[in-house]
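Below you'll find a set of structures to go through.
No lab work stands behind these numbers, since they all come straight from the coordinates. Keep in mind the model is a prediction, meaning the values are calculated, not measured. Cβ atoms are built from the backbone, for glycine too; each structure is taken alone.
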Structure I
Amino acid sequence: MPAPLFEAVPNFSEGRDEAKISRITDAVRATLGVRVLGLHSDPDHNRSVFTFAGEEDAVLSGAVALAKACAAELNLVSQTGEHPRMGVLDVLPFVPLEGATMEGAVRLARRAAEILGSLGFPVFLYGAAATAAHRRDLPDVRRAGYEGVAERLKDPGWRPDHGPHTLDPRRGAVAVGARPFLVAFNAFLDTDDAEVARTIARRVRESGGLPAVKALGFLVGGRAQVSMNLTDLERTPIPVALEAVRSAAAELGTSVESTELVGLAPLAAILDTTRYYLGLRELTADHVLETRLHGPPDS
């Protein structure tokens, strides 16, 4: 049987300096057994989302190499950007892929957390790897942000799972977790009013409207952006999220100008979206040329 595969989707706090981004990601590319799947860097957010996969030990080695590179290259004291952050390596989630289980992803997250703690990062475990119920949801873990995490470390309920109980201001803290696959999907509005995006985000996120949706509003590239994480595509698929944003935008006198996919999405999600907008009810992966070309031959 093939060994289980895991995906890591670290977010690190640099989206502008291409040389630094290259040096950080090259540390992972040099790791034996790791396959790099994608990199999305945003200068307004000043943040990069990096995706790589492999077997458990290879992904662990890649994650540790990334953390070391972030610590060497980045300084949170001078970092600014639209997106909330609390560390140079801000979030490190592990996702079970082929042959893997969530229990395996939890084990991998906890192994990584222990090593990163030994490297001097205060580490908070979240998602399926959380050690306390109030730390399970990532927004709750990251709520204080970089500016508040030093004070938060003094609270016994928010002591890190691993690493020092005091903060190195250059590197900050990191959230390490295990979670299912999610799709990061953004909608750009035909307005430069960030408050409109924040209002729409409040309406469409789980607490205001759609299940399994996390949303924030920003000003990115001169356009208001509704930034969403869709954490369960069976409960809220991409078209449902987009139509909810469109409806809320229309009520506020604006519209969706364009959309953006950050990182990767599974083929099933792309097919579902195509079925919805093109009315191709019978569309399957077998209608995709590359699927037939690279798949097994017809019998």
Structure II
Amino acid sequence: MKTIFIDCNEQLGAVWKQVYRPDDPAVTINQTPFAREDLPRVVGDYEIVIDDHSYMPTDLVKQCGALKHIVFLGTGALSYMNVAEIEKRGIKVHTIKGYGDTAVAEQTIALMMACCRDLARMDRNIRAGTWAPREGVQINGKTLGIIGLGGIGAEVARIARGMGMNVIAWNRTPRPDAGVNLVELDTLLATSDIVSLNLVLNDETRGFLDLKRIARMKPGVILVNTARGALVDESALIDALRSGQIRRAGFDVFHNEPLRPDNPLAMLDNVTLSAHAAFRTLEASMTLLRRAIDIVKSVQT
């Protein structure tokens, strides 16, 4: 079956060359950006599509008559396509789990530290000619609440414990072997100095952190989200950041990406942003692309 990598950027292109083997299936690499509505033209008569993070709306996928498989580079395909609708059309959507748990966990900790010490704001101020030291938050002894104790959440817990933090967690399903103090969600929200959101996005978790749950959080909490933007009610989040209910926040993911510069989150001084890059390490990218190629191999045999 013919395969195309529809949105291979320069960075991933270099990694692809490192992991691609002579006996791997032929894959056409597209590095030319395209508008969303041009998806059917780019896919053409290809039967397998490797998708980094391009939106694939169902109405456009319908126009891709030859398409049989979508290999999404990551776990969050639901943020970019309606998987149920697409699979009803006989197109299998493949996702890749576990390839970047450590990378995302490290970015979570990095955002947490940046928020605690207000690093992004001081960086902006210094570059603008203002020398304004800001008081930070010392994390040793603070309580970190982890919402979602899968592979990434467990890695966040491991690193945080090594930094002297008191780690508590809530998971949607029982995890008796977690090695972390599991508590009720309301307890976590009310007692955590810092909250790390590490849930998978699905129909049950969309809008999980809503107005009511944000109101239950400890006043002055620091929130970090490296999972999915749609887990949080954005309007309620912005209000909480403006009021100080949430003291500071660090986000790697957003409802719509790329984040527009006129989005309120981009204009709040108490928010630190990164460009959905938590999983972007060489090590994680090599694992990710190798697994994608292996999926292509498996569906062609």
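Looking just at mean count of other Cβ atoms within 10 Å over residues 185-192, which of the labels I, II belongs to the structure with the highest value?
I
To which of I, II does the computed value 0.20 (FRET efficiency 1/(1 + (r/R0)^6) of positions 1 and 137 (r between Cβ atoms, R0 = 41 Å, to 0.05)) belong?
Attributed to the structure labelled II.
Where is distance in nm of label points 7 Å out along Cα→Cβ at positions 153 and 169 largest, in which of I, II?
That would be structure I.
Comparing structures I, II by distance in nm of label points 7 Å out along Cα→Cβ at positions 25 and 233, which one has the largest value?
Between I, II, the highest calculated value is found for II.
For the read-out distance in nm of label points 7 Å out along Cα→Cβ at positions 65 and 113, a value of 5.5 was computed from one structure; give its label from I, II.
II
Here mean count of other Cβ atoms within 10 Å over residues 41-48 has been calculated and equals 17.5, so which of I, II was it run on?
Matching structure: II.
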